[in-house]
Structure I
Amino acid sequence: MKVALLGTGLMGAPMARRLLAAHELSVWNRSAHKAQPLAAFGARVAASAGDAVRDAQVVITMLEQGDAVREVLFGDTGAASELPRGGLVVDMSSILPAQARDHAQRLATLGVAHLDAPVSGGTLGAEAGTLAIMVGGAQADFERAAPIFAPLGRATHVGPSGAGQLAKLANQMIVGITIGAVAEALLLARRGGADPARVREAIRGGFAESRVLEVHGQRMVEQDFAKRGALSVQLKDMRNALHTARELGFAPPVTTLFETLYASAADHGLGELDHSALWLELDRLAGPGGPVLDPSSRDPL
């Protein structure tokens with residue numbers, strides 16, 4: 001299939017490499033230097049979003065937030081005007097459900113179908129082709145997109161337009177809250193004199209087991225907060241969840257609490273670190289005290 005991918009950042013670049021194994025791919029990124037390396041893998045690097053999508057059967061957007069998707073598709077030099085009738089836009093960005101429904105309606109007037117298909121699994125999942133893909137839209141369009149989803153991960157149709165974004169918000173609520181739970185538990189262990197690495201090892205496989213404990217817990221133990229999924233993006237997702245909850249007349253107290261914690265972390269300069277860096281903010285909020293562990297010996301000092 002002829003595919004265009006708009007957005008080749010942390011997630012988009014490894015997704016592009018996987019798509020190139022099965023499809024003819026054009027790529028575009030607002031910062032062109034992020035797209036250029038994909039030429040070595042066989043991608044056509046387009047000069048503009050419109051140029052990228054002009055002959056595409058399927059267009060994938062992988063952008064940071066809903067306003068960016070709207071601008072790329074419908075702005076003054078947006079790609080929508082170049083989309084061929086009968087085409088399909090698969091928005092794999094994480095945006096508001098209301099924005100996804102609006103984009104679907106606007107594209108329908110142009111004779112273009114739309115799926116909202118946000119993903120979970122981070123850069124590791126993007127590289128391995130094991131992303132969880134949550135898809136909203138028509139069943140027929142979901143089936144049409146199956147060859148696109150196949151190299152990227154496991155796709156599940158969850159309902160009509162906007163439902164994929166609802167599923168992603170649910171996912172991000174669980175991820176964001178669980179990162180906080182893992183961080184606070186390991187901080188308690190450290191403050192009490194236990195080795196967080198060994199505590200994490202001890203509780204794995206029990207009821208506390210989770211992908212967050214496995215991956216993000218390891219980052220906390222190693223104090224490795226290099227960005228894979230930015231804390232600022234996690235904050236954006238928590239705020240999108242609260243925005244959508246208000247539209248539905250639903251008050252989620254746990255998500256509300258964690259939005260304030262991620263916001264505080266961003267305010268203290270952690271926004272461009274990995275979202276597991278919430279550990280640092282919780283450590284700061286807990287105040288001084290407790291033994292410090294030497295990571296080389298794993299023994300309390």
Structure II
Amino acid sequence: MPADSRVARAVRRIALAQHGAISAEQLRAAGLTRHAIAARVRSGRLVPLFRGVYVLGDPELIPLARPSAALLAFGGAAVLSHRCAASVWGLAEADATTIDVTLAGGNRRSRPGVRVHRVGRLHRSDIATRERLRLTSPARTLIDFAAAASSNELADAFGEARARRLLTEPALAAALARAPANHAGAAVVRSMLRAGGTYDRSEAERTMRRLCAAAGLSQPRANVMLHGHLVDFLWPELGLIVEVDGYATHGGRHAFENDRRRDQAHAAAGYVVIRITWRQLQHEPLAVIARLAQAMAHRAALQTAHRAARALAHRAA
């Protein structure tokens with residue numbers, strides 16, 4: 001096999017194992033000279049992403065190429081964290097412009113496209129691997145994410161982590177105990193726990209379905225997208241939505257505005273939104289189901305009246 005072919009195969013093998021990313025050091029080890037690397041950059045076969053790190057192709061078309069390249073740029077001590085880690089775990093939307101990286105010790109600074117979070121120490125229990133990428137564990141990821149996430153994003157992330165069994169109470173408690181005393185995200189999560197705000201989405205769904213079955217009510221669709229928002233429970237035939245809120249994630253000005261914005265989008269489309277708390281669902285289930293039954297009966301009667309009115313108007317025409 002010609003030497004050029006062997007080098008190309010070696011480069012491709014390394015890059016494929018790293019989501020298309022490869023460092024200049026790895027390229028030289030595979031047999032490429034500095035001039036050969038520059039020639040491939042000019043021809044577009046290598047796309048520079050960070051200093052000394054390239055992608056074998058268009059990084060916008062290769063999932064996880066940017067996070068992988070960021071780890072290569074900062075070395076073996078770096079881990080993906082915050083929103084970036086949350087997106088890799090499947091708990092939040094990724095930031096298309098910035099990768100979050102946590103470094104233990106050192107003084108390396110953020111650079112365009114990478115936001116560096118420096119910590120004195122990161123316990124090995126707070127580090128995991130997913131999709132062949134080093135990142136913070138689900139519990140530590142949620143704690144870090146809590147520092148900057150919106151209230152609804154955080155509630156959704158906790159619900160998704162619990163539903164997918166990525167998070168347990170002991171793991172969250174241990175990660176909180178290891179977090180620095182002044183960690184802003186840890187303070188948010190502790191407040192959520194005190195208020196019962198980190199509700200379990202799967203447990204909420206089981207409870208709601210059990211209550212509906214016992215009361216003879218129709219079953220909802222759970223955790224579905226509607227008008228660009230994730231809703232907890234939806235009865236599409238009635239135009240009825242039930243959202244489960246935790247106080248700690250819905251008690252501030254930003255949360256208040258965000259919730260009103262969501263409700264307005266649903267109302268504009270003709271839906272009614274009922275908001276209940278996770279604590280009410282846990283401790284006042286009979287009151288919750290009574291209100292829900294009343295709302296369902298009202299919506300059904302209203303829709304029947306509308307259909308009758310339309311029929312009369314059609315006959316009159």
Test item: mean count of other Cβ atoms within 10 Å over residues 6-13 calculated as 23.8, pick one of I, II:
I
Origin of the derived value -16000 (helix-only ellipticity at 222 nm (-39500 (n - 2.57) for each DSSP H run of 4 or more, over all residues; to 500); candidates I, II)
II
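Among the shown structures I, II, from which was the value 1.5 of distance in nm of label points 7 Å out along Cα→Cβ at positions 78 and 94 calculated?
On the way: I: 2.4; II: 1.5.
Clearly, the read-out refers to II.
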Can you spot which of I, II the value 25.2, 85 was calculated from, given it is Rg and Dmax of the Cα atoms in Å?
II
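Relative contact order in percent (Cα under 8 Å, 6 or more apart) computed as 13: which structure among I, II? Could you put the intermediate results ahead of the total?
Numbers: I: 13; II: 10.
The value was obtained from structure I.
For mean count of other Cβ atoms within 10 Å over residues 70-77, find whichever of I, II sits highest and give me its label.
With respect to mean count of other Cβ atoms within 10 Å over residues 70-77, the highest-scoring structure among I, II is II.
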Which of I, II yields 21.5 [mean count of other Cβ atoms within 10 Å over residues 22-29, calculated]:
I
Between I, II, which one scores greatest on distance in nm of label points 7 Å out along Cα→Cβ at positions 14 and 150?
II
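Compare mean count of other Cβ atoms within 10 Å over residues 62-69 across structures I, II and report the one with the greatest value. Numbers along the way, then the final one.
Details: I: 20.0; II: 22.5.
Checked I, II; max of mean count of other Cβ atoms within 10 Å over residues 62-69 sits with II.
A short reminder: the numbers here are calculations on the coordinates, not readings from a lab. Not measured: the values here are computed from a predicted model. Cβ atoms are built from the backbone, for glycine too; each structure is taken alone.
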